[in-house]
Every structure is written in structure tokens, then in C-alpha cells.
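Input: structures, listed below.
Computed from the coordinates by the stated procedures, all read-outs in this text should not be read as laboratory data. Quantities reported herein were computed from a predicted structural model and do not represent experimental measurements. Cβ atoms are built from the backbone, for glycine too; each structure is taken alone.
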Structure I
Amino acid sequence: MPTIVHRIAGMLAALTIAVFFTSTVVVELAGSPAAIAQLKRLIVMPGLFILVPAIAATGASGFALARARGGRLVQAKRRRMPLIAANGLLVLLPSAIVLARLAAAGDFGALFVGVQALELAAGAVNLALMGLNIRDGMKLSGRLRPRGQPAAR
């Protein structure tokens, strides 16, 4: 059961961040201030109420699965998870709330732009780290061959 929870929660978390990131870029480039404000509001509610439990479930199930395992890939995933969590809690979560409040007030000035740039950078970092964890998880489960290993015949 932890394996299924881990897979579903991990993919949900990564997809949620990818949707937040992509929709932010598209709306910032082509949307009206009202569309930006609406997106920022949706990212906070219900977005964060999807993302935060997904990341928590991914971390908890990952630690449960890793108890019985060792090795280089498990250690790499263990090192990345605190970075993903810290980035989410200390940068992405507060940024989303600040941006939603600024956008609701119609304040798209320098503070909004700066926080938006920080949020996009932190989101890209989390997507990259999550991608590495997904890749390593697929290798651990046998769904992805390690580099240099011949294909099974």
C-alpha cells in the first residue's frame, strides 16, 4: 500500500507544481490583471490544499518505503526530500499567498514581479528535484533501466 500511495502522491505533487508553473507563465505573458488575480486565487485555494497533502504523503510514504531499503538511489532520494519540503514550505507556500493578496489588490508592481520571479525559480528547482526522485524511484522499482544496463531479452 505505501508503494501505491507514494506513486500517486508523488505524481500528483509534481503535476500540481507543473500546472501551477505553466499556468503562471501563460497567464503572466498573455492574461489580463483579472486573469492573473483569478489564477493566483486558485493556486492558493484549492491548489495548496491539493499540493501540501500530496507532498506530505509522498514524503511519509517514501520514508516508510526507504526503511527497508538502502543504496545509492535511496540515499539520493532521502537527501532531496528535505530540500523539496523546505523549498515548498519556506518559499513556494508564502510566495503563493503573497502573490494572491497582491494580485487581489491590483498591485502588480516591483514586489509582485520580484516574488513572482522567486516563486518561478523555486518551482523550477522543485520540479527538477522531483523529476530526479521520480527517475530514481522508477529505477528502484525496475520500471526504468539504470544507465548502461542492457535490455532484458
Structure II
Amino acid sequence: MPSFIRNPKDFFAGLLFLIISLGELYIAQDYSMGTARRMGPGYFPVVLGMILTAFALIMIFRALLGKRDVMDSFAFKPLILILGGSLLFAVMVRPIGMFPAIVVMVFLSALGSKASRPLPALLLGLGLAVGSVLAFVKGLGQPIPVLGSWFGDLNYILHLGP
């Protein structure tokens, strides 16, 4: 680690934000901007990308000038469990449905913390899945299958939605 980086956590977080914001600005460059009064499809992503770029540069600048902080070892287990849970949700939401996919995602992501225990993580997943079904499927009428194709016609039998 170079000695001019005084706070590695803030430096790398700022670098990650900068990469994301520059990618967002690159993707949005082909969209029409419009004006503040009549916003085009590119207005919001460009403004958001510029704000994120500013925050990223501030974080990087502060990491170079702030008080010295030592970065602990990199935590691979939480990274794998949290990202893996999110990716698994994206892959599983169609075949098994929203309810079980949320339970699996929350359970795996919660296990990324050392303080997490399996039963509370499972209960949290069940609670969030019920709340999501009530909010998105029942409340907003979104066409999201509560139980996927693996469960056959159980969605329709239980009147859970599409």
C-alpha cells in the first residue's frame, strides 16, 4: 500500500464509487439530456453520475489527507455471501418465485455477518418475503410470481398472483 494513502478504506470506496459513476456517465452519454424543465431520459443518470463523481472525489481526497488508518484484512466470506445471495436471487426469482428467492437471499446475506445466527436470519427472510409479497404483488399489483414454475399451478390455486 502506498504511503500517501492514509485511509485505505475510504480510498478504495471512493475509487469504487468513481468507477461506477464514470460507467454511469459513459452509458448515459447517448441519451438525450433535455432541460431541467423538460427532462430527457439522460438527465437523471447524468446528474446522479455527476453527484456520485463529486462524492467519490471527496472521499479519495479525504483518504489522502485525513488521519492515518490501518485497513484490516479483506473479508472474503461476507463479500461472497452477500454478493452471492443477490446474484442467486436474480437467478432464482423466475424458477422458484419471489417468496423463496427473497428468503434464500436474505438468509445467505445475513450469514455474512459474524453476529448473525441461522434462525433469526431465516425469520428475517420470511418476514421480508411476506412484506415484499404484500407490497409488490398485492399492493402494487406487480406481475411477479410469488411461487415460480417449480411449484406448478400453486400460485393460482392459492391466489398468490401471476
Structure III
Amino acid sequence: MKLCDALNADRVVLDLAADDKVGALQELLSRAASALGLVDTGPLLQRVLNREAICSTAVNRGVAIPHARSAEIDGVVASLGLHRRGLDFGSPDGQPVHLIFLVLSSEIATPAYLSVLGRTARIFHREDMRLQILAAESPQDIIQAIADQEPA
């Protein structure tokens, strides 16, 4: 599964308002909630936080890919938030995180889930791509930039 198939413009937050990791995750979950048909995102937030407690999902270079799996989810859904000032996400390089990709999956969609996680990490390993996303003026620009970089 492609990242651009799991992510849509309605789930892109160009300027996260949160001052911390939990707040940013709540903002991204609220965007994903409508696509997932969820009213209460509390249990899903707890799953994401439990995963973060094991090991930070920050992958260096200002990117974090928090993720969780749940029976409440059908398929794979992603949200993206940009945080201009940067947030402490416990990154191995000690740098603040500016791009947060929340990836949520059903418990049975393992191949698609792993594909989206892997594609996200590969695409955003490149500095030019990170800078292009941070400079984007609209969610549609971000979706197009990702689609242009994603292998078939």
C-alpha cells in the first residue's frame, strides 16, 4: 500500500497547535477519527502512547512516525502534522520533530501497515523531501509531493 493512499488532504494539519507530543497526537487522531468512524479516540490514543513508551517513534532528522494497530480500524489510515517550532519526541539525534506521521491500522492489515511505515521512513529520509513538505502551502501540495516520490 502506498502512503498517499493511506493519507488524504483532510488528514493533513499544516500547523499543529500542540505544545507537546500528546497534544500533537490528539490533534492527528481527531483528524483520523472521521475517516475511522470513531467518536471516542481515547483508547486509540492510549495504544499510540503505549507504543511510544516502549521506544520513541522519532526516526531522526525531524521526523516521527507514531503508529498503532487496533480492531477498531479498517485498513490503514494515516495523518500528517507539521509543527513549525518542533516538538520533543525523544528523537535519537536529540533534535525536535517537525513532521509527525500517525499511522493507524487494523490488526490484520499487516502487509499494508508495514508498507506504509516503510515508505514513510524511506521518503522522508531525504532532506529535500522534508524541506519540500515543510514549505508546502496546502495539504494537496503535500499529497502530490508524496505521490511524486513514491515508487509504484
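General remarks:
- Kirkwood radius over Cα pairs in Å from the coordinates reads 19.2; which among I, II, III: II
- Structure from which -13500 was derived, helix-only ellipticity at 222 nm (-39500 (n - 2.57) for each DSSP H run of 4 or more, over all residues; to 500), options I, II, III: III
- Comparing distance in nm of label points 7 Å out along Cα→Cβ at positions 16 and 32 across structures I, II, III, the highest figure is found for II.
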